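Below you'll find the structures, each written out as structure tokens.
What follows draws every value from the coordinates through simple rules; no lab data is involved. A quick note: this is a predicted structure, and the numbers were derived from the prediction, not measured. Cβ atoms are built from the backbone, for glycine too; each structure is taken alone.
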Structure P
Amino acid sequence: MANTAEQLGKEEIMIKVKVVGAGGYGGVGIIELLLEHPETVISALVDVENVGVSIAELYPHLDGFCDLTLLDPASADAQQQVDVVFMATPDKVGMKLAPMEIEKGAKVIDYSGDFRFNSESAYADYASRIGKSFDHASPRLLKDAVYGIPELHRREISPETKVVGNPGCFAVGCILGLAPAVKSGLVKPEGIICDCKTGVSGAGKKVNPEFHYPARYDNMNAYRLAGHQHVCEIERELGLLAGSELQVTFTAQVLPVCRGIMSTLYGELTRATSEKEVLQAYQNFYRDEPFIRLYDSSARIGSMHVRGTNACALVISVDRRTRRLRVVSYIDNLMKGQAGSALQNMNLLFGLPETLGLKRTGRYP
């Protein structure tokens with residue numbers, strides 16, 4: 001048994017953690033990371049499904065590492081005071097629970113879109129894309145919430161921060177892939193294209209006939225062509241870097257693979273430049289960033305090289321014939337796109353080394 005509250009005597013010196021929505025992919029992902037983190041102890045696992053069931057029974061690979069049972073959200077044990085709460089929950093859940101947790105002294109890291117925006121109007125734009133009501137249950141918390149991409153908002157994610165809105169998986173890959181080019185004016189703000197492909201796990205652990213094995217095997221398709229919710233984040237963050245509003249053409253596609261996101265990003269160059277010059281600009285922008293890996297166009301990099309890691313691999317290419325920049329971004333959607341970023345944010349919230357619990361190689365082959 002490792003890093004659970006059953007380790008008597010350690011609770012007072014460890015960061016006490018509660019995971020809400022522990023039974024989903026996002027929940028088990030952060031549990032896996034917390035079990036290897038030297039400064040945390042898992043105090044409670046909460047979910048509305050499989051209440052009373054051991055997490056190791058639900059996920060046998062955790063047997064012998066974490067045998068805590070899933071608690072009903074209304075139970076007394078689920079209400080215990082902790083230092084940080086990971087809300088691995090759908091939209092509209094975290095916004096209702098966060099004020100109570102913060103009042104008890106906890107920090108909140110929310111996986112959904114509930115705290116990715118700092119105003120009610122910005123949240124309403126996002127909500128309209130996912131078919132949710134525009135009303136936010138905790139509007140007062142929005143102005144203090146920090147968008148959780150440390151590579152861009154590290155200074156804001158501090159021990160004083162109460163709420164972090166973990167970024168969307170597609171958004172992470174696109175924003176990190178385009179940020180240096182947009183910030184340095186290498187590409188025009190008009191005409192940016194994000195062509196993104198994801199594994200099936202990005203849809204979460206839910207029953208859906210579209211993801212039934214016979215329907216998904218050997219099948220690829222685009223979806224939400226009318227407007228994907230992560231576009232709100234991408235345009236907001238890139239607009240801040242560019243110093244003006246911009247719009248992107250975004251296409252999400254799902255492939256018959258388990259995990260990983262490949263985003264091919266295009267932008268028209270503002271001047272004639274070489275791949276070497278662009279790569280240098282990216283190296284300058286991401287100097288000393290522990291989770292960014294940069295490659296030139298000759299690199300044989302794919303999604304498997306970041307699988308199971310918190311890394312974002314960026315392959316830089318310049319098409320001189322069309323004078324376009326092409327960046328291929330690879331992340332593990334369940335790590336850098338979810339649990340990995342969440343733990344990276346937690347480390348910053350508690351003044352810990354940013355890479356703590358996240359130094360790991362990928363799994364090959």
Structure Q
Amino acid sequence: MNIQILGAATTKFGEHWHKSLRDLIREACLETVKDAGIKNDKIEAVYIGNMLSGILSGQEQLGPMVAEELGLRVPAIRIEAACASGGLAMHEAISSIESGKYETVLVVGAEKMTDRPQEMVAMALMAAGSDAERQSGATFPALYALMARAHMEKYGTTEKQLAAVAVKNHYHASLNGKAHYPFPIKSEQVLASSKIADPLKLLDCSGISDGASAVIITSKLKIKNEKLKIRIIACEVATDTLGLAQRESLTQLKATKIAGQKAYQRAGVRPKDIDVAELHDCFTIAEIIALEDLGFYQKGEAGPQVLKGATKLGAKGLITNTSGGLKACGHPVGATGVKQIVEITKQLRGEGEKKQVEGAKVGLCHNVGGTGATAVVTILTN
């Protein structure tokens with residue numbers, strides 16, 4: 001796979017009361033073009049990941065919106081896969097280059113969520129669930145709580161281990177100027193926070209955010225600084241049933257396992273080769289399950305390892321969610337998958353600043369839609 005990251009940037013994630021979805025997209029795109037050091041007319045196509053713009057912003061034609069902002073008249077395509085929209089937009093952009101159709105493509109992820117009442121957003125997000133789950137009144141906190149309870153009963157995972165995920169990711173976010181929640185928290189705060197869906201508490205859950213991220217990928221254009229060359233060596237997608245009731249297990253995401261295995265095989269690497277990873281921690285249990293599904297730990301081992309600090313900056317081995325993850329960097333759902341690519345790109349360039357993983361050479365991004373109906377795994381190297 002001969003595809004490189006030419007430019008990468010993200011807006012700050014948070015509550016952008018005075019910025020529209022268009023404003024956020026413009027900001028991310030212009031900064032990415034600047035980072036790439038190219039003129040807009042070098043971009044041959046645009047892919048934008050977004051889930052909720054039609055419901056929350058009243059705008060479905062996001063492809064032309066991006067092209068319009070950059071003065072382009074190129075193919076511009078919106079991609080939707082719930083919270084994996086950004087990751088799937090990356091996959092489709094990469095596929096378009098591999099097919100020979102294009103050589104240089106802009107990928108954007110964006111979402112504007114905080115302008116609407118939380119109950120409206122929660123209902124909109126459940127469009128990624130099954131009909132039966134919606135009819136029963138389930139929300140995603142409830143569905144992930146079922147997964148958490150199953151994991152706790154089968155492997156002895158504890159609420160303190162779940163809290164350790166939030167504590168770690170908030171610490172990383174405190175080093176990230178683009179994070180929505182850039183402050184540290186303590187385990188006691190997580191455990192004492194109000195219950196949302198037992199055993200998940202408020203501080204086990206990612207929040208509602210606004211934000212946009214973008215990357216430019218190319219098979220032809222030269223990187224302005226060869227020392228900053230970052231290659232995409234795999235990007236794989238898998239799917240599973242929409243609803244949890246049809247799954248063979250509640251303690252794993254089969255789509256993650258399949259996409260991960262395919263990505264490792266395509267990239268020619270093993271889990272032990274990954275130095276830094278952005279994992280889809282929409283809820284704290286999700287990061288623990290991802291660590292196991294992606295082969296970093298055996299089943300039941302991830303919780304104790306996170307509690308020991310094994311995945312925190314400064315530890316030896318794999319470091320996860322240096323951006324703060326969805327939990328603390330924020331989760332504008334369409335933007336998350338692209339933000340993960342931006343974060344890993346910065347890490348592999350050595351531009352992680354206070355949150356830099358020393359000597360990082362191989363990075364992984366894991367983006368999930370719904371409760372695992374879609375999973376995208378991307379591997380990058382310098």
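Suppose FRET efficiency 1/(1 + (r/R0)^6) of positions 100 and 132 (r between Cβ atoms, R0 = 41 Å, to 0.05) works out to 1.00; of P, Q, which structure was it derived from? If you can, show how the numbers build up before the last one.
Values: P: 1.00; Q: 0.45.
Only structure P yields this read-out.
If you work out distance in nm of label points 7 Å out along Cα→Cβ at positions 44 and 220 for P, Q, which one comes out largest? Could the numbers behind the result be given before it?
On the way: P: 4.5; Q: 0.5.
For this comparison of distance in nm of label points 7 Å out along Cα→Cβ at positions 44 and 220, the top structure is P.
Given -11000 as the derived value for helix-only ellipticity at 222 nm (-39500 (n - 2.57) for each DSSP H run of 4 or more, over all residues; to 500), which of the supplied structures P, Q does it correspond to? Don't jump to the answer; show the numbers that get you there.
Values: P: -7500; Q: -11000.
The structure behind it is Q.
A value of 30, 23, 19 was computed for semi-axes √(5λ) of the Cα gyration tensor in Å; which of P, Q is the source structure? It would help to have the intermediate numbers written out before the result.
Numbers: P: 34, 22, 21; Q: 30, 23, 19.
Working through the options, I get structure Q.
Out of P, Q, choose the structure whose coordinates give relative contact order in percent (Cα under 8 Å, 6 or more apart) equal to 27 when calculated. Provide the component values of the computation, followed by the final result.
On the way: P: 16; Q: 27.
Computing relative contact order in percent (Cα under 8 Å, 6 or more apart) on every structure in P, Q gives 27 only for Q.
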